[in-house]
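As structure tokens, here come the structures.
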Structure P
Amino acid sequence: MRTSGYPRGLAWPPLAYLILLFLIPTAIVVSYSCLKRDFYGQVLREWSAEGWKQAADPITLRILGRSVLLSTVVTLGCVLAGYPCALFLAHSSESWRRAGIFLIAFPLITSLLLRIYGWMNLLPLEWRGNVWTVGLVMMVNYLPFMVLPLLRACERLDHTLVEASLDLGATPWQSFWQITWPLTRAGLWAGCALVFIPSAGEYLVPHFIGEGKVEVLGSQIVKQFMERRNWPYAAACAVWLLALVALPALFMASRARESATRASSVERKLDAQ
């Protein structure tokens, strides 16, 4: 009885954390999106669909599409840059691997705002206010969140399987797609989730690097909450952002579990052969 009750008690603190700091605030935001706003910006205790009408207009949907496209491009860029880096570190010696991890993770100990100010001093003036520059800075800032899960997956990879495939006549590209890719795909999906989720709600980089010219969903929410005092519209946009983050996160989590299962089955098949 004591053994069965002990794990149940461990679940209560994170459950209370989830309820108090996620579910209740989310319910408050959803309720605000269905309320009415007066001329002076005060939220009235009257049900209204005006906030959702504004959140479903073509302008907001265009901003939503830009946010999705920018987050997807940033995630793909991190994948293309993170895979070679993770594979290189995984094949390096222990000392070089530690040095590489330190250099990759070192910028994370500083404030994101300080790093953005550093980029503002490095980038030419004519590059600012450009969506591609915003994507480049976001990709560099979130690249460690892609490299570290991929590196962990590559470290767990049995490199003798890759060497055996090369000895059997496979090209390096075929060896990557047949061995490395299936066995490290769980780390890839984890990295995609860690990059896509924060980049979808990014505000600081579009605001400072984009100089207010690159309108994304995060900047739209801040503008409506802080400047125009249109809280129902801002709350509806926040619900859009929650859906934008939650659905890919659930998809990537399911894909990560499937990839981990497939990786273990591939390893068993290769060991049997």
Structure Q
Amino acid sequence: MENTSAAPDFADAIRKVERADQHIREFAAVAERHFARHPWQVGMVPERRRGRYAFSVGERRSFPDRTFSLIIGDAVHNLRTALDYLLSACASARGGDITKTEFPFGPNRRHVVSLLARRVRPAGPLAERLVLAARPYSRGNRLLWSLAELDRGDKHRLVVPTACLTNVAITSGVWNGLEPKMSAGKLLDGRGTHISVSPGYEAALMVEASFEPEIVFGRGSPVAKAPCVPILEAMSEAVLEVIDSFEEAHGAIRFAKQRLKTKSTAGKN
């Protein structure tokens, strides 16, 4: 354990994660309310398009992508800042300059090592070892690295997920004297699509349509096409694990570990 004039206080880092978790829950709630309005529409009968028959599928209510982007940006920034707070707490306990600390990230370990003197040294040698143990680079802890990349991008533009990736299943037949048959497809980024029907079902009526939507991160993102809520929750846990390593190494109360156990229990229920 490192000798310091005072034990670092990591409470603010925990508070930042708690704030991020609030944003993640808000994100999930807004998404649920949007999808509860059933924003999709499907044609009742197949249309002939380019020599084939298909059901037309689209959105009748535009996807609020800007709203989601703002919430994602808030969640990401709070998680990223929590890591900075770890180093400033260590520097403050040592009587160092907290304005010169910043949790480093990079494409590889060598790059992160090159940043230690400038960004971590005021927090002390133990903090330097803990930062390297967290592996905050692309081929190390990819969740942490992706978090930093998302936050860096959000400083210049919105972190925009694609409008939505929706699995669509349409059942037709029955009323036409045909056995019910299902056709499936995907609705991507809010753009309309056409789902082909089987031969013999060219005039079959649509009797049921089901939709399984998922909000995903957009192109150019380090987590492109990944579902937003599970990724944000995983990033929150990754940050808590780093906080826990600092709390354990400095002999502090393991608040982060307690929150990780709570998350794990909630995930099983």
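Every read-out reported here was derived from the displayed coordinates using simple, explicitly stated rules and does not represent laboratory data. Only a predicted model underlies this, so the values are computations on that prediction, with no experimental measurement involved. Cβ atoms are built from the backbone, for glycine too; each structure is taken alone.
One of P, Q was used to compute helix-only ellipticity at 222 nm (-39500 (n - 2.57) for each DSSP H run of 4 or more, over all residues; to 500), and the result was -24000. Which label is that? For helix-only ellipticity at 222 nm (-39500 (n - 2.57) for each DSSP H run of 4 or more, over all residues; to 500), the value -24000 is produced by structure P. Upon calculation of mean count of other Cβ atoms within 10 Å over residues 200-207 from the atomic coordinates, which of the structures P, Q produces 21.2? Clearly, the read-out refers to P. Can you tell which of P, Q yields 17.9 when mean count of other Cβ atoms within 10 Å over residues 48-55 is derived from it? Of the options listed, only P reproduces it.
Match the computed value 16.1 of mean count of other Cβ atoms within 10 Å over residues 104-111 to one of the structures P, Q, and report its label. Going through each structure in turn, the value belongs to Q.
Looking at structures P, Q, which one was semi-axes √(5λ) of the Cα gyration tensor in Å, for residues 88-207 alone calculated from, given that it came out as 34, 16, 13? Answer for the origin of the read-out: P.
Here relative contact order in percent (Cα under 8 Å, 6 or more apart) is compared for structures P, Q. The highest value is that of P. Each of the structures P, Q was assessed by distance in nm of label points 7 Å out along Cα→Cβ at positions 32 and 184; the largest value belongs to P. For which of the structures P, Q does the calculation of mean count of other Cβ atoms within 10 Å over residues 72-79 return 20.4? Computing mean count of other Cβ atoms within 10 Å over residues 72-79 on every structure in P, Q gives 20.4 only for P.
Comparing distance in nm of label points 7 Å out along Cα→Cβ at positions 56 and 80 across structures P, Q, the highest figure is found for Q.
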